[in-house]
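What follows is a set of structures for review.
Derivation of every value follows stated rules applied to the coordinates shown; laboratory data play no part. Predicted, not measured: the structure shown is a model, and the values here were computed from it.
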Structure 1
Amino acid sequence: MSNIPADPLLRIKKLSDSLENDEFENTAALIFAFRQEKDLLRDLPAVFEGALESILERLESTAMFEGESCSFSQSDLLAALTVWLEKARSYLEKQLGIQ
């Protein structure tokens, strides 16, 4: 049985907490975890999936080029992931009438 919560807001919290606490083993593990969130992405408008994939593709590039030596800053991309999670949470809360 998976330890991934079914509730989309819990899924976002788990990803946010893992990102904030640097719990991913490496960049590949982080990218894999976000790409596994198909159920979460189904609960969001398509624009969220496109934005997430753009961030993840750039993160893959930073991993291939030792992080900051790439034209993309890994720290900036991790910050962009945090913003993505915040926007996804906000959207879902509005849809659920929480905000």
Structure 2
Amino acid sequence: MGVDIMFNFEVAGLADEAETTSVLSSLAELLAEEGLRDHEVGLGRSIQDGRHWITGETDYPIGISRFYAWRPHFEGAFEERVRTVAPAATASINWRYTDEG
């Protein structure tokens, strides 16, 4: 059964611009592999006072079939991509079910 969800994420604690670029590329690749298009999930990078981080979010609800199985798969792949490129970084994903007021 499919679920309409929205999500956002953040990757913080990135060392520098090069590491930020590498993580951003890796996450963009993961999103593409998962069939999530650029117009469905936006990605961005920020730097302030020498701190680098990445954020991303859905612009509208997206339908995911078998979400109960896909969510742990996606979360694991997301964390692995970040950990491989930036071991000291922290990553978080927040889910919102659109049928929950």
Structure 3
Amino acid sequence: MKIVDHKPALFKEGEKAKIAEKFPIGHYRVPMYVRGKTVLIVKNLGRHINPELEAFGKNAGDEEWYYQVTIPQKELWPDYEGKDDDLLEIEVFEPWLDPINNAL
């Protein structure tokens, strides 16, 4: 029997995405300083229960795609004096990521 994935991952490794600029009430796991920034998808970490929804009792065990992403430190902090290739690595759930045009 063939298994059909009804919700495939939206992003592939090597693609760029934009972290959504959301400002919901309460505690959320996406830091303010990365919201609205363009990131590189480094790795698909699979599906996991989203703890943001669990914390508010809004999840019945549904899983969301989870990604490791990177962003250059200089794009976060204009006065950053470290190496040009220094990166921030962070994990983000798919609902926080917006597609951007990845065409070359």
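Some notes on this structure:
- Computing relative contact order in percent (Cα under 8 Å, 6 or more apart) across structures 1, 2, 3 gives 49 for structure 2.
- Source structure (of 1, 2, 3) for helix-only ellipticity at 222 nm (-39500 (n - 2.57) for each DSSP H run of 4 or more, over all residues; to 500), computed value -1500: 3
- Across the set 1, 2, 3, Kirkwood radius over Cα pairs in Å, for residues 39-78 alone reaches its highest value in structure 2.
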